[in-house]
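Read-outs: derived from the displayed coordinates by stated rules, not from any lab. Please read these numbers as outputs of a predicted model, since none were measured by experiment. Cβ atoms are built from the backbone, for glycine too; each structure is taken alone.
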Structure 1
Amino acid sequence: MSPPRDLTEGSITRAIAHLGVPLIATSLLQSAFNLIDMFFVGRLGPAALAAVTLSGIVIALLITAAIGISIGTLALVARYWGARRYREAALVVGQSFHLSLLLSILFGAGGWFLARPLLGFLGGSGEVLELAVTYFRIISAGAWTIFIFVTFSSALKGSGDAWTPLKVMALGVVVNCLLDPLLIFGWGPIPALGVPGSALATVLSRLVTVVVIIYRTRPQRSHLDLSGAFGRISFSLLGRILRIGFFSSVEMLLRSVAMIALLRFVSVYGTAALAAYGIGTRLRAVVLMPGIGLGYSSGILVGQNLGAGQPKRAHRTAWATWGIYQAVIIPLIAGFFIFAREVVGLFSQDPEVLRVGAVFIRYLAVSFFFLALILVFGKSLNGAGDTAGPMVITGFALLVMVGFLLWPGSAGLGLEGIWKAILGATALNGLLMAWWFQRGRWRRPAAGALYPEAVLSSPEEPQV
């Protein structure tokens with residue numbers, strides 16, 4: 001096998017593209033995974049769709065925890081990989097694996113026994129509640145497939161291999177496309193399972209991705225040699241993964257809470273306002289896709305360059321990534337701003353939705369400039385191991401937004417006041433994120449010392 005590609009040398013743009021292209025594609029495939037389920041379940045009727053939607057609110061918490069582990073694993077593996085400390089990188093994967101198993105047990109048992117009270121608390125009742133409980137219990141029982149896949153996928157990405165997780169994810173989407181109609185509607189001797197069939201299809205397709213990605217990380221097939229990485233526990237590394245991942249998970253949770261709060265503020269203005277808001281959030285998700293991929297690309301490269309002792313190159317990489325993302329979204333910004341009414345018309349021809357939606361889309365288009373700052377510099381800081389800073393900045397910006405909307409004077413601005421609050425919070429978040437990154441505390445040894453020099457042999461650290 002040829003030696004791994006060194007992303008800490010040579011063209012920065014090529015390094016970004018090497019990681020960014022597959023990471024953007026992976027992000028799109030992850031969305032496709034969820035949309036496929038909704039497409040087939042929707043054919044079962046509104047009760048089935050409502051059950052899956054209701055379960056999705058709680059499942060989002062599971063995904064948040066998994067992404068926290070992902071960020072912690074990615075940051076540490078990238079740092080070790082850049083420092084050419086490959087055995088320590090492998091040990092990080094081993095610790096993430098142990099942590100994933102523990103969380104899988106907690107979520108699996110908790111989801112099974114708490115499904116009914118949780119979903120009932122969220123408003124489920126009657127047929128919707130019964131379907132949601134069954135669906136959620138199956139997903140919870142298979143939670144380990146999510147955590148394990150995230151562990152190995154993040155490890156490969158941190159070591160500079162973003163193509164293998166993309167290929168495995170693509171396989172999972174194909175398997176899900178085949179299993180969903182087969183298990184939901186039945187065929188031949190296979191009975192129609194309905195909503196539980198959708199959950200089972202999801203778990204089985206994720207099981208396939210776990211088996212394949214573990215196979216692809218074997219020493220003969222991967223530069224990331226994991227032999228002997230699972231036989232010991234390093235409490236020091238476990239603590240670092242948890243510390244990095246915890247703040248990242250809290251940041252995501254804050255964003256989710258803010259979205260729910262915004263929904264409550266918008267709903268006061270009626271159905272047309274809600275429809276316009278829904279259209280805007282889906283368009284925003286389209287713009288997020290390349291940004292998430294490029295952001296992760298920058299985070300990996302920042303981590304690797306710090307490990308290689310090249311903080312200046314890490315700094316240049318983040319700004320270069322931001323420039324590339326701006327070049328990608330500027331045409332989208334211009335199109336959304338100029339043709340706002342036509343864009344909304346693709347989803348609804350209702351005159352009130354067109355009027356309200358066009359205004360919102362224009363505010364949203366301007367916010368995309370600042371969204372690029374949030375995604376690229378936020379993920380770059382995560383890659384450097386700084387997740388606390390982005391969490392505090394995001395929390396502050398969202399608190400300002402909600403505070404403004406709760407201020408009695410904002411009511412006089414009407415619905416447009418909400419659009420202005422969203423734009424203002426996004427701008428504040430983006431500018432503070434860029435300022436925090438530019439300040440450079442992530443370069444200092446204190447911020448960068450994510451691992452001890454002798455983590456494998458430190459006498460004072462218990463090794464199990």
Structure 2
Amino acid sequence: MPTITRRSIIATGLALGGGPVLTGPARSELVIDVRRGNFQPIPIAVADFGGEGDTGLRVSGIIGANLSRSGYFTILDKARFPERPAFDAAPDFSAWKSTGAQGLVAGRVTRDASGRLKAEFRLWDLVAGQQVAGQQYGTDAANIRRVGHIISDAVYTKITGVGGFFDTRIAFVDESGPKENRRKRLAVMDQDGANVRYLTQGDALAVSPRYSPVTQDIAFMSQAPGQQPRVQVINLETGTRQVVGNFSEMSSSPRFAPDGRRLVLALQDGGNSNIYGLALGSKETVRLTNTNAIDTSPNYSPDGSQIVFESDRGGKQQIYIMGADGGAARRVSFGQGAYSQPAWSPRGDLISFTKQTTNGFAIGVMKPDGSGERILTEGFHNEGPSWAPNGQYLVIFRDPGGQGGGKLYMIDITGKVEMQVPTPSFASDPTWSPLLSGGR
């Protein structure tokens with residue numbers, strides 16, 4: 001599962017010249033505001049991509065599935081198409097109006113003389129009668145699935161104004177076997193559940209993985225039988241693993257700094273736990289809290305200037321924020337129940353959390369000052385929220401109770417969208433990767 005960057009998937013702009021077709025967003029009607037909860041999914045058509053064998057159909061299938069799973073689009077049944085769109089000509093806008101679709105994605109996949117594939121797409125605003133996006137990508141055949149995700153991101157971002165999240169992966173703990181003796185392996189997959197790869201073999205417990213926001217590194221806590229739990233970092237490109245720090249006590253809850261060069265983690269001290277920062281290069285360790293409480297689950301703000309964490313220093317688990325160098329902390333959660341597992345949104349506007357009450361476990365969000373608390377979902381057991389790189393969705397663990405086990409779910413910040421994320425077996429402890437094609 002190699003990392004593919006912008007250097008290996010070459011993208012260039014694509015516009016259809018001639019005639020009355022316009023390019024650019026000036027008159028576009030193809031817009032949906034997904035920041036608030038009063039939106040309605042926008043109807044859109046995704047035509048079968050033509051070209052090289054069944055490769056085009058694979059790409060358009062990925063695009064349609066991605067847009068549907070986002071919760072912000074209703075995909076038009078192909079039986080209702082008034083025509084088979086031609087890639088090199090504008091659609092019959094008057095004919096499409098009767099379908100109710102507001103947008104149309106058309107494309108093709110061909111092969112050039114060197115054997116490389118060229119994937120092209122156009123996004124049409126059927127209401128305004130214009131092309132609003134178009135791109136072509138040159139890539140190897142092995143990368144074509146990722147191209148489908150990248151096109152999905154381009155369409156999603158053009159219509160919603162929110163950054164993409166389809167060209168990402170999710171790491172998680174795969175759980176198999178009887179409930180009282182689960183085998184827990186660290187695994188990683190595409191965000192839609194494809195291409196599952198196991199990173200550990202299950203001979204040692206693996207929990208609490210967290211992706212680096214800038215590299216293909218994952219930090220997690222590992223415990224071999226009879227040994228002290230230790231934080232480790234694994235690199236997905238090389239497979240190399242290293243134990244982080246030389247601590248005599250249990251280390252847990254690792255989180256990367258925004259630059260990927262430091263970790264913040266919890267270190268057990270007798271019956272207490274304090275938060276430490278650790279530079280991955282120099283291995284220098286700095287103690288950030290010094291209390292007789294359990295301080296854990298630290299998480300950096302996107303700019304690296306602050307750390308949010310949970311603590312029972314007030315008698316019950318609550319959420320606190322302190323500077324990245326430690327010092328005085330201020331409490332930001334004040335509702336009924338116990339708050340834990342805070343995670344700062346990549347956009348910096350919200351902090352997600354797990355909240356336990358007498359009714360069960362809920363996943364919610366609040367502003368960094370503690371105001372605007374909203375519960376997104378609740379039930380028997382929900383926990384472990386991790387943000388998508390666009391700050392619009394969370395992936396969580398959910399166990400409905402009984403003799404089964406937990407699964408992963410994706411929810412958006414409005415609480416209107418909730419989708420199960422497919423996994424091979426029971427799963428927990430999800431963590432979302434950065435956008436794989438973004439900026440590298």
For distance in nm of label points 7 Å out along Cα→Cβ at positions 228 and 412 computed as 4.7, the structure of 1, 2 it came from: 2
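One of 1, 2 was used to calculate helix-only ellipticity at 222 nm (-39500 (n - 2.57) for each DSSP H run of 4 or more, over all residues; to 500), giving -2500; which?
Going label by label, the one that fits is 2.
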Top of 1, 2 by mean count of other Cβ atoms within 10 Å over residues 76-83, largest first: 1
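Matching task: 3.3 is the computed value of distance in nm of label points 7 Å out along Cα→Cβ at positions 100 and 116. Pick the structure from 1, 2.
Details: 1: 3.3; 2: 4.3.
Label of the originating structure: 1.
Taking relative contact order in percent (Cα under 8 Å, 6 or more apart) as the quantity of interest, name the structure among 1, 2 where it is greatest.
Working: 1: 22; 2: 12.
Answer by largest value of relative contact order in percent (Cα under 8 Å, 6 or more apart): 1.
For structures 1, 2, which has the highest computed value of Kirkwood radius over Cα pairs in Å, for residues 164-323 alone? List each step's numbers first, then the result.
Numbers: 1: 20.5; 2: 16.6.
Once Kirkwood radius over Cα pairs in Å, for residues 164-323 alone is tallied for 1, 2, the winner is 1.
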Value 3.6, calculated as distance in nm of label points 7 Å out along Cα→Cβ at positions 108 and 284, assigned to which of 1, 2: 1
Structure (1, 2) behind the derived value 21.5 of mean count of other Cβ atoms within 10 Å over residues 124-131: 2
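When FRET efficiency 1/(1 + (r/R0)^6) of positions 36 and 204 (r between Cβ atoms, R0 = 25 Å, to 0.05) is calculated, the result is 1.00; to which of the structures 1, 2 does this value belong? Each step should come with its number before you reach the end.
On the way: 1: 1.00; 2: 0.05.
It was calculated from structure 1.
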